[in-house]
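A short reminder: the numbers here are calculations on the coordinates, not readings from a lab. Keep in mind it's a predicted model, so treat the numbers as computed, not measured.
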Structure I
Amino acid sequence: MSKKKTFTIIQDTREKKPWTFEATGSVEDVRVTKLDTGDYSIEGMEEIFMLERKASVDELFVNLGVQWARFEREMERAKPYKYKYLVIEATLPQLYKGSKYSKMSGKFIMGRLLYIQHKYGVVPLIVGKSPYTTMLIVQLMKSAVSAENADS
């Protein structure tokens, strides 16, 4: 990878309500294309950077509940990635309160999140709904690009 300070965000075609990224000195562009794993990546780093987004507590509970087998297969695909994140747009109180669509407890779901981190190395980030979320995503990506530039 060349020593670039800017990067292009790759957004999966299946992302229903995509994040909007502010024009910054780091982000060149956002390109929509199919990703095999995750919802977002960085152009040129699609095989090592993966970010999976859960836009609500309800979506998280469905994925870690009735869709667990499918979701765990995705986490298995993410295992070899160097940078991997699960961004959850909910707060800790919302997570522990649970979902109206699930009988599982928030405590059980938190246990699954920790299991995912320990088994697959996917870092769960519980960020809530905030305009700062996309700023955090850009910082995560910028940091990964910088780390890769330092290694090359």
Structure II
Amino acid sequence: MRVYLDSSVVLAFLLEGNDQLLQIPPEAEVGSSRLLWIEVTRVLERALQGRTLTGEQAAAVRQSFELTSATLLRFKLNEAVQRRAEGSFPLVIRTLDALHLSTALEWVGPNRTSTMEIWTVDRQFNLCASAMGFVTPLLKESRP
């Protein structure tokens, strides 16, 4: 089984104490787009500049992210992913969500021979991924 992580579920784990990531089966292959690393960094930078996190807190979150992401597969935003993200989706989704879903499609391949779950706490992303045939576990507190 493969699990694709959207940034929202990782940020909920790091910043809100949402423990859903701990429910991923140990035998699962887990990965995300390079966007995950960018988004986590940007959120931490905004929190520091907005003074919602102290330097000490941000350092602790960064360390937690380094531990959390150490075993994740990291996928490039290659040309095929970018072209797919430019296309249409069954539901309206944001740009970064389109890039994440396009990365997941690239990972699973054209024949979808393996089971893949998309993990997100974003409701619209979850609905779109489900409409595209991905397994989308019901993640508590999906955000609109």
Structure III
Amino acid sequence: MKEKIVIVLGSKSDSQKLKEGLDVLKELKLDYKLEVISAHRNPEKLRKFCMDISRNGAEVVIACAGMAAALPGFVASYLDIPVIGVALEGGLLGGLDALFSIVSSPRGIGLVSSGVGKSAFINAIIFSLEILSLKDKKYRVKLKALKNKFK
């Protein structure tokens, strides 16, 4: 896998909620892999996908989910690379239920969250670039360009 960033969504409709961030990735010409797999509806497929992530050279995962938001914790439980959970708006609590689920992962999972919604997804992209730039300077240039976009 040449992509260093993997984005996992729990539902196909989530891609519309994250369009602005996905456009940022394209604008910066970042290679990323986007996959839609529900932790609740297809846990076996998600497990296999996680095993492929760890074997194929990805260095950071952004896992986005709403409501019960099991997806980020599920992914993080299989990987030894950084996983950033993004809670998506929706449900009875407007995304807070998803945020609480992500930040309440049990000890030993190593999952972080960048917050709720579109801005949280863009912040997850920024954090991914910060992680990648520790090893590869080409990501630092992209990181600076992205941060300047929001000044």
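22 is what came out when relative contact order in percent (Cα under 8 Å, 6 or more apart) was calculated for one structure; which of I, II, III is it? It was calculated from structure III. If Cα Rg over 2.2 N^0.38 Å, for residues 40-119 alone is calculated from each of I, II, III, which structure is the one that comes out at 1.12? Structure of origin is I.
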